[in-house]
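Taken together, the values in this text are just the output of simple stated rules run on the coordinates, not laboratory data. What you see is a predicted model; the values in this text were computed from it and never measured. Cβ atoms are built from the backbone, for glycine too; each structure is taken alone.
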Structure P
Amino acid sequence: MALLGYLLFLALPFLWLVSTAFKPARELGSLHPTWIPKDPTLDNFRQAFDEHPLLRAAGNSLLVALSAALIAVVIATPMAYVIARVRTRLATAATGWVVLSQAFPFVLLIIPLFLVLKNLRLINTLTGLVLVYVVWALPFALWMLTGYVRAVPRELEEAAAVDGASRARTLVSVTAPLLAPGIVATALFAFVTAWNEFFFALVLLKSPEKQTLPIVLTHFIGAEGVADLGPLAAAAFLATIPSLLVFALIQRRITGGVLAGAMKS
């Protein structure tokens with residue numbers, strides 16, 4: 001019952017968002033709203049696309065999120081291997097950095113981050129935003145992948161070393177395939193975080209043609225704080241679809257990798 005209640009708690013806001021996206025204006029102003037639209041319409045979606053550059057913003061978000069996820073995984077995988085397998089002060093310090101970095105709020109970081117990117121001439125560029133997202137995702141990616149590496153039996157790596165494989169070769173040919181579920185889950189986390197992120201994109205991106213989807217969604221709110229509720233709900237519903245699709249596609253790979261590992265063991 002508790003799990004069912006939790007699932008309902010998570011699902012109800014999304015279901016209400018979908019319902020609002022298909023309601024005409026007269027139903028949105030009703031004093032007695034209903035879950036199912038009485039006269040469903042696509043006018044909210046047409047208005048959202050006509051008045052705002054949603055496709056361009058979605059393309060920017062997709063490019064930034066995919067780039068950040070790929071780079072974060074490529075960097076975090078060998079680092080996690082070193083932290084998990086090599087017992088040194090550097091590895092201990094790296095673990096401490098992973099934990100400590102999660103304690104800093106965004107507001108404390110944005111000013112020095114802005115100055116650094118300004119000196120690198122990366123303000124108002126998607127490259128600079130990708131760099132920020134990679135750095136922000138690395139601590140959690142390291143922490144997550146380190147646990148997966150420690151779950152891989154050392155005997156497999158020792159057998160590869162006996163056969164003459166170097167550490168790099170062992171990581172690529174032996175350890176990395178066994179880490180596939182963890183790598184996929186980490187990439188999913190980095191992608192969703194970058195796709196939904198708002199604060200850094202708001203501060204670092206100024207040109208309208210470079211803005212990401214979360215920034216464009218704020219354009220549906222007027223100067224007096226009055227939201228164009230129907231088109232906003234339609235655009236927000238479309239913005240959630242990529243994350244849901246990515247999770248649905250990757251979930252099978254994660255489950256398949258776990259089951260394959262269990263059968264092999």
Structure Q
Amino acid sequence: MAVPPEGAPCWADAMFTDIEGAKSFYGDVLGWTFGEASTEFGNYTEAYSGGKAVAAVVPPMPGQEGEEEKPAWCLYLASPDVVATAGRIRDNGGEVLMGPMQVGDFGSMLIARDPGGVTFGVWQAGTHQGFGKTAEPGAYCWAEVFTREPEKADAFFPAVFSYGVKRLADEAIDFTLFNLGDTPVLGRMGMTDEFPPEVSPYLNIYFAVADCDAAVAKTTERGGVLRFGPMDSPFGRFATLSDPQGAAFSVIDTKTTKGEMPKTSDVS
């Protein structure tokens with residue numbers, strides 16, 4: 001498996017207080033199975049879809065158990081050199097929250113925050129190169145930066161990862177695409193007043209599913225919450241959800257599409 005290009009989404013994980021509850025929920029909703037917990041690395045546990053690694057879950061580190069912050073999925077962007085990436089993050093107004101640090105022979109990582117408050121990870125591959133598959137049911141499919149300061153995000157991410165930027169040609173939606181070459185790898189959505197003030201900027205991860213409505217039904221049956229949708233789009237039928245512990249994510253059935261693909265224009 002080839003190492004992902006710099007700036008490409010390459011891994012996702014989340015920290016859960018109730019790790020067994022998380023495994024049961026995502027096993028039902030996304031069909032995941034789970035490997036053995038790695039005690040050497042804080043009981044970090046990989047999730048699999050069809051035998052391929054697609055994400056990981058981990059319990060809080062000692063001393064973090066009582067913290068109020070609810071779980072959230074973290075998306076990692078690929079880097080050939082996390083130390084150099086950390087420098088660009090700081091130089092462009094971002095903040096490095098953790099690392100850079102080596103994780104055994106698996107690779108090196110850091111956790112950072114953009115100038116608008118969006119948290120993300122950076123991964124330099126060692127033996128662990130990232131997703132075993134993408135864009136298939138049960139696997140990562142897409143992600144979008146939701147921010148109240150879109151101008152900062154549009155300047156920051158291309159400066160750190162050399163993305164090209166295209167703007168959606170729709171005045172009603174403040175949306176841009178970050179591209180590697182001609183390939184979109186990340187979206188950026190401006191948060192409107194429809195988002196309650198208590199909703200912090202975040203990076204929303206989409207997992208592919210075979211049937212969006214079935215995934216929504218399973219989520220609510222298991223104590224999760226439907227936040228938005230289901231909605232048809234040219235990219236697929238999707239919905240935004242929260243799991244029972246409060247971690248937000250989206251599901252999308254890319255085979256069920258409706259409407260014409262939106263037009264984009266280059267951002268100078």
Ranking P, Q by distance in nm of label points 7 Å out along Cα→Cβ at positions 185 and 233, the structure that comes out highest: P
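Thinking of P, Q, which structure, once helix-only ellipticity at 222 nm (-39500 (n - 2.57) for each DSSP H run of 4 or more, over all residues; to 500) is computed, gives back -24000? Display every interim value, and only then the final one.
Numbers: P: -24000; Q: -5000.
Computed on structure P.
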Test item: relative contact order in percent (Cα under 8 Å, 6 or more apart) calculated as 31, pick one of P, Q: P
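Please state which of the structures P, Q yields 1.00 when FRET efficiency 1/(1 + (r/R0)^6) of positions 137 and 201 (r between Cβ atoms, R0 = 35 Å, to 0.05) is computed from it.
On the way: P: 1.00; Q: 0.75.
Here the read-out was taken from P.
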Top of P, Q by volume of the Cα convex hull per residue in Å³, largest first: P
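Out of P, Q, which structure matches 42, 12, 7 when semi-axes √(5λ) of the Cα gyration tensor in Å, for residues 153-216 alone is calculated? Mind showing how you got there, number by number?
Numbers: P: 42, 12, 7; Q: 23, 18, 13.
For semi-axes √(5λ) of the Cα gyration tensor in Å, for residues 153-216 alone, the value 42, 12, 7 is produced by structure P.
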